[in-house]
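Chemist: For reference, the structures are reproduced in the following blocks.
Nothing in this text is a laboratory measurement; each read-out follows from the coordinates by a stated rule. Bear in mind that the values here come from a model prediction, so they are computed numbers and not experimental data. Cβ atoms are built from the backbone, for glycine too; each structure is taken alone.
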Structure 1
Amino acid sequence: MGPLFIVTKRFGPHDGESWQKYVAWSKLTQLSELVSLDTGLCEPVIDEIIAEDWPHIVNENFMLHLFTDLDYLLRRCGSVADRNLLCVFRNPEEHPSPPTGPHGFRFVGYDLLDVTCGPSALTNCGGFPLAFSNAELTSHGLLPSLRRAREVQSALKKHYPLEHHADCDVWSLFRAPQQGAAADDRPQAGDRG
């Protein structure tokens, strides 16, 4: 499957008390902002599908909030200011490359979402210590390499076979930088493969 696109609301310190409660609950004190496809934490800007959307979205269960046509998504959602414009790939075989163009998508990391595109196993399930340590997640709540994401995916299935949210797809996330982007919006160094 090629690149998919979504615009989400940002979730970070600017959210005040809800952010503080989330960090206290998750114990992810290293986060500067959460960047995720977890729709409960980083809500899609487009929350209702209209008839005109159907030719431009993924027509697959649990993926209707993901768009195949970036230009259409941008027309549909309006401004992306103070929002996350993401380019994502599901279960890539190797580290993917986002499309080139004016958006300048930059690699942010790998997320693991349950197969129903529900909660992130990394940041919204209370942790899975037999599969990964919270300390290894980046400042955006992601894993830095595809290799490690696959290891965690396998460990989740092995150690938590009865846990619904442990049956995950690996997602690579690339984000268009915000104007006046902070230093943590720059590409992260390290192994991406």
Structure 2
Amino acid sequence: MKKTIVFDIGGVLIDWNPRYLYEKIFADPDELDFFLRAVCSPAWNATTDVDKSFRDAMDELVPFHPEYEDQIRAYFPRWGEMLGGEIAGTVKILNELKEAGYNLAVLSNFSSETLPIVEDQYDFLGWFKPLIISGRVGYAKPEPSIYQILLHELSQNARECIFIDDKLENIQEASRQGFEGIHFTSPENLRKNLVTMGVL
């Protein structure tokens, strides 16, 4: 039985970075770095990956940083400008896996509000069954429950899956649950890992 190959989306299949937007907004690189580190930070963005709307997240943040209200309120309306395109080397591997007949699944921390934006742009997201998205299921990696939701949808056990993610803590939790994990650092290293595993 061929293993199911489970992919993360952001940082693995699609290049997403708020810097792509905010480089257009901030002239001062130091202020840009501060804004993305301390205002619209990764931790703040992560609150929208489960059950908080961007509208609520922005409304809650503005009182703490009123001097950046305009920049904060640009985050969701201009979210599409944070996309840098598909990570071509990974998508090439994905196509090879599809052609080889592997079952493909997604397990990703992603807002249910922004997922439609990428689904409209990237046809390869239609190759996955299921797509387990944190904003839809109410849990986010590395919470153990979201991995179990994936396995329930697949009707498989973890040993029958290979999980690919760019965040080491997500791979570590997957490994604790019995998945074979690949910490994604580049398409080239992903290919080497899949060859070593006998997948490619």
Structure 3
Amino acid sequence: MYRLPKLQYNYQDLEPYIDTHTLGLHYNIHENNYLSKLNELLEKNNYDYRYNIDELIFHLNEFRGNDTEDILYNLGGVLNHNLYFKSMNVPMLCQKPFGGLLLAIEREFGSFDNFYDKFMNNALKIRGSGYTFLVLTSNGTLMILNLSNQQTPLSLGYIPLFCVDMWEHAYYLNYKPDKTKYLDNFKKIADFTYANTIYNNIIK
């Protein structure tokens, strides 16, 4: 069965920007619930776990009936959370975009600060629950994308590089309804290590 990937930091390491309690609940309860439901659905369908979890979304046609939609929803919940947790780190260990990714951000948005301003403004437009993503499109350009609930950019043919979780459980204990403060502080722990690796390996 699929298992939660280990976080690259301890629960307390993102304080004061995200508190220990919020991060622990988010990882152990919220993401783990999606993973447990996904495993239950897959076992119900006699799935043999032949694919890496990141590849599973490209093989959903192998499942039949009403379970496919539930599998996609819970798989999205796992993949989106995995990316969100990779998009943060202890401030002193955070990477900014560099190399090809930095050049692409500057080409598309003018500067990293302009990118983050647009990213934050997009996130503030989400109504209800969802995520804001930085994605790589099929023609090699970058795009900021809002998706609701647990939709994943992979279903739309985009490669997700970086994201912020805008579900209330991601920020409410720290920030109440002040999403702007959450996003301002998220910039201080935003880590582009994964985004740099994926982008610079694809675009050479």
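Chemist: Here volume of the Cα convex hull per residue in Å³, for residues 100-163 alone has been calculated and equals 85, so which of 1, 2, 3 was it run on?
Modeler: 2
Chemist: Have a look at 1, 2, 3 and say which one yields -13000 for helix-only ellipticity at 222 nm (-39500 (n - 2.57) for each DSSP H run of 4 or more, over all residues; to 500), as calculated.
Modeler: For helix-only ellipticity at 222 nm (-39500 (n - 2.57) for each DSSP H run of 4 or more, over all residues; to 500), the value -13000 is produced by structure 3.
Chemist: Out of 1, 2, 3, which has the highest value for distance in nm of label points 7 Å out along Cα→Cβ at positions 20 and 108?
Modeler: Greatest value across 1, 2, 3: structure 3.
Chemist: One of 1, 2, 3 was used to compute Cα extents along the principal axes in Å, and the answer was 57, 30, 28. Which one was it?
Modeler: 2
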